[in-house]
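**Q** Once you scroll down, you'll see the structures, which are given as structure tokens.
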Structure I
Amino acid sequence: MSQPKIKYQHITIQVNSVGQIVPIDAETDKLYKKVTGVNIILTDSLNKFSAIKLDINTVELFPEKFEVLRLLFREQVPFGYEYHELNEKGGGSSVKGSYTDINTGATYPYNVTISLRLEND
């Protein structure tokens, strides 16, 4: 049985306190060759101005202090259409970085989900 052409892989982290820096350390599904998109979902939208740093295979995609707001999934767009376009190697690639909370009066703890769109040719 063959794999579907597209897979959405989620990396979820929990932010427990104000100003917390949460490390991101994961790897992409080995069965998919490319990472073609990324978006972010927050369970507390007050933290949309928090920052993220993200690398795939040591290639810097988003530098330190990159605003999460630029990568957020918007509710009015159908799932699968709201992705920042990428063209990075998948196949078990390392995904590393950090999420930095800013104090915006949010409720703690809250979750941050980094959604990667993976594809095969």
Structure II
Amino acid sequence: MSLYCILEKKSNSLDVNIAKIGFSKLAFVFSFIWGFSNGIYLYALISFLFFIISLYLTSFGVLDFEAFAIIMLLNSFYWGIFGNAIFINFLIKSKNYKPVQVLNSESKFTALITRLSEISK
């Protein structure tokens, strides 16, 4: 079971977003692509530029391939560990959401159903 944060828009409580708390496997695998797809453009752009510079340095022999692989693995761990927290912070600060509840649930759908059942009581 995972922890999920239920966020509601400050102006409209029917506009709900559910974000997982903790390690993200998708963010680990796709790193900056995951960041771009979730709208975290600044962090994703910095990570992408870091990737391009590392690739450029590797192609000209400044970095060897093992160093490049370690750098990319560390980048993936960064996104996996901090990606969801950055996304939740982005929703709160930029998209005007407020956290209303943290649920322990099996999936986002189950977290949503739990939240809706508590509201309707």
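**Q** If distance in nm of label points 7 Å out along Cα→Cβ at positions 72 and 96 is computed to be 3.0, which of I, II is the source?
**A** I
**Q** Quick one: percent of Cα pairs over 25 Å apart came out at 35 when computed from one of I, II, so which one is it?
**A** This figure was derived from II.
**Q** OK, next. Of structures I, II, which gives -19500 when helix-only ellipticity at 222 nm (-39500 (n - 2.57) for each DSSP H run of 4 or more, over all residues; to 500) is computed from the coordinates?
**A** That value comes from structure II.
**Q** Of the structures labelled I, II, one was used to calculate relative contact order in percent (Cα under 8 Å, 6 or more apart), giving 49. Name it.
**A** It traces back to I.
**Q** Here is a further query. If distance in nm of label points 7 Å out along Cα→Cβ at positions 56 and 88 comes out at 0.6 when worked out from the coordinates, which of I, II was used?
**A** Working: I: 0.6; II: 3.6.
Clearly, the read-out refers to I.
Throughout, read-outs are computed from the coordinates displayed, never taken from laboratory work. All values reported here derive from a predicted model rather than from experimental measurement. Cβ atoms are built from the backbone, for glycine too; each structure is taken alone.
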